[in-house]
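Listed after this line are the structures, all set down as structure tokens.
Coordinate-derived values only; no laboratory data. Being a predicted model, the structure only gives us computed values, none of them experimental. Cβ atoms are built from the backbone, for glycine too; each structure is taken alone.
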Structure P
């Protein structure tokens with residue numbers, strides 16, 4: 001199965017750490033050339049070096065996906081330098097929790113701009129190339145994977161705006177799936193539960209104790225667990241579309 005993406009090109013946003021980093025490595029292991037998109041150039045360079053050392057191909061693109069023009073340029077550069085685009089993993093996101101009352105609304109704008117608009121910009125810029133891949137690509141299919149969250153299914157006190165952004169991802173993805181599925185572009189929603197990444201660390205100091213308490217007695221998922229789910233989705237034969245995958249830690253109840 002390690003060569004099932006040979007001859008294809010993937011683009012991963014939020015590739016500088018966590019799920020995005022692990023997904024880029026795993027897609028390269030399956031044979032894809034991978035465009036690495038994120039803001040932290042030093043981390044992307046290190047990741048590209050690891051992929052190259054393992055025999056893969058990686059292109060570093062420093063970009064903020066909340067900037068529509070930057071996303072368009074990243075997609076265009078991927079196609080120009082790697083020759084095509086078959087798989088997109090829209091993973092970039094931020095989780096800023098806390099009560100709605102007295103919340104700093106700048107956090108809300110950050111989440112909407114990145115989790116919703118950034119993901120939509122990525123899909124919009126990539127879609128013509130994914131449709132082209134479905135028509136003439138080596139696998140006859142294009143794949144768009146939207147990384148959401150269990151928060152897109154289950155609303156929780158203290159998570160209202162984050163919940164709203166992830167529910168939006170689910171609605172957008174399903175509508176887009178219906179639009180393009182008969183043209184052999186598959187749209188998949190991957191919804192992780194608690195994963196041991198730096199995502200939670202972006203919260204305000206006063207929020208951290210409740211977060212740490214919630215996960216204190218739970219063995220959280222690792223980023224590779226989600227990366228392998230993504231790889232499973234995009235390596236299915238052309239006839240098979242995995243539209244939604246919910247992956248929770250065994251001990252997570254909600």
Structure Q
């Protein structure tokens with residue numbers, strides 16, 4: 001479930017949870033990210049991360065894939081099944097497209113292959129946080145109808161008869177990008193730019209679309225709302 005906001009003055013700085021079993025790397029990341037203006041908490045494994053998430057609010061999780069016991073991928077899958085929608089940036093020593101796609105399919109918002117430049121990590125974190133923030137009211141289009149559900153771009157919120165439909169930060173950003181230009185075909189490159197991940201490959205965008213369709217389509221195998229336009233991209237077709 002979504003985590004309640006904390007009202008104290010310290011909550012003005014984004015609070016990050018860094019999860020990595022490598023104590024040296026974890027300490028270095030905590031120190032560097034703190035110098036970048038973030039509040040940072042560390043966790044050595046999935047169990048410690050669960051405990052932290054249950055007791056504190058976090059704006060974003062930086063999560064290693066390869067950890068003893070429960071892996072990062074397994075932790076993400078478990079969190080998403082339980083409705084935990086905190087943005088997650090995954091660190092992976094495996095830089096192949098298949099490994100990155102596995103992370104996206106599990107529900108991460110972005111990924112970064114090791115070794116990485118800490119400055120790029122900070123940049124990606126800020127990109128995800130900007131993406132997760134509600135857009136300014138004056139630039140927001142009105143609600144978009146998707147069958148029995150409505151997407152409110154101002155709140156980045158999807159609602160239906162069952163209440164709020166949980167979306168990850170990546171799913172929210174994708175739907176917001178499509179809803180901003182309904183009935184207009186967006187190329188995968190345009191979508192990647194809108195998501196703040198211009199380096200994302202076509203397959204990564206396709207995976208995000210597949211995940212979104214599971215949340216909004218009556219039958220994801222025959223999509224009514226997010227339609228594929230062969231060789232061109234995707235288009236959002238609002239309606240009943």
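Of the structures labelled P, Q, one was used to calculate relative contact order in percent (Cα under 8 Å, 6 or more apart), giving 14. Name it. Clearly, the read-out refers to Q.
Any idea which of P, Q comes out highest on mean count of other Cβ atoms within 10 Å over residues 185-192? Once mean count of other Cβ atoms within 10 Å over residues 185-192 is tallied for P, Q, the winner is P.
Taking -11500 as the value of helix-only ellipticity at 222 nm (-39500 (n - 2.57) for each DSSP H run of 4 or more, over all residues; to 500) derived from one of the structures shown (P, Q), identify that structure. Structure of origin is Q.
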